[in-house]
Structure P
Amino acid sequence: MVQESVLPALLGLHKAVLAAERRGLERVHGRLSNAAYLQIVSDPVRYGWLKPLSGLVLAFEETGDDRLPDDELLARARKLLAPPTDETPFGRRYLALLQREPELVLAHSALVSALRASGPPS
């Protein structure tokens, strides 16, 4: 089931993206409280580029009748992240973060491996 294989890797990737962004902010602005950081990344103007990734996480966590079929969830994940494209605001920022954040590269690799293990693209 996708929930068991891909979701943990996707959550790890989301956490790694947020941690990378936090490190960048704290280099410029100094230490931020959790509440201050959450308020900053909730700003749709500055961090709207994160919406596709956050939306993907929410789609994977959905339960019941509103949940998309697994093959559709996997297709969305592959389209967004395997490989990412620089044609979207998310892709441009994500690729830039991958260039400077080793932890994010590891999380990305784990997700790509989980996607491959979930079967071939449909």
Structure Q
Amino acid sequence: MERTTPNNLKGTTMATTTRWMVHCDIEACAEISYRTHELAWLAEDFQHSMRQRNELGLVVEEGTDIIGFVVYRLESDGDAKFVRVLKLAATTLEARDAINNKLAERAAKLGRRILV
């Protein structure tokens, strides 16, 4: 787990934690997806994705509340390796920024490009 403190639009700070998505996060992530996407993922979509060997998820928490998530797939095409974002949602711009930063950091560590 890593702690970040991005600035929000009002100039105050929000402490967030970014961590791996686990099974008990699915309902909260499905709710965020429902509130933020026209084509929302259901809990079953998250469950299916989490069963895949090459699909991973991250969540952003503020305190004990999940405020954003990203689900992505590790892919390869010959020598090219990349991370394909399958679903990303957040309740705030700060949570979205935290997710984007963490995803970029992880992709760089893996030597992969990010595809949306």
Structure R
Amino acid sequence: MRSLRDAARYAPLGLDALASSLRELPRWHCEGGTRLVRTVVPDDLWTLLQKVVDVEADLDHHTEVTLEDGTVTFTLWTHVRDAVTAADVELARRIDQLADALGVSPGPAAPADRG
């Protein structure tokens, strides 16, 4: 049974909270109001992915990963809510920390629409 803390962690973010989170995560963009997305170009793909898997296990939350033409796109949302939640924002922050530590290059520019 999930605790109240878990319930809050998996509650859909409102528009103001989502906009605030995006200001704190400038390398991410929002698609359709329900997905956080970031694309990167890693020098060492497998190290990045293994570290992300470790973080996912630690947080008990997972990202969708798309590999294409030397880029990695992370797409985050809480499936059971079909929305962005605090758990997604937390995972996005941790992915940013990993990417920074590994010197990962940014991917293509995010669309201008951030919400």
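Listed values, structure above:
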| read-out | value |
| --- | --- |
| Parent structure of the calculated result 39, given that relative contact order in percent (Cα under 8 Å, 6 or more apart) is the read-out and P, Q, R the choices | R |
| Label whose coordinates, when helix-only ellipticity at 222 nm (-39500 (n - 2.57) for each DSSP H run of 4 or more, over all residues; to 500) is calculated, return -10500 (choices P, Q, R) | Q |
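Bear in mind that the values in this text are calculations on the coordinates, not laboratory data. These figures come from a predicted structure and were not determined experimentally.
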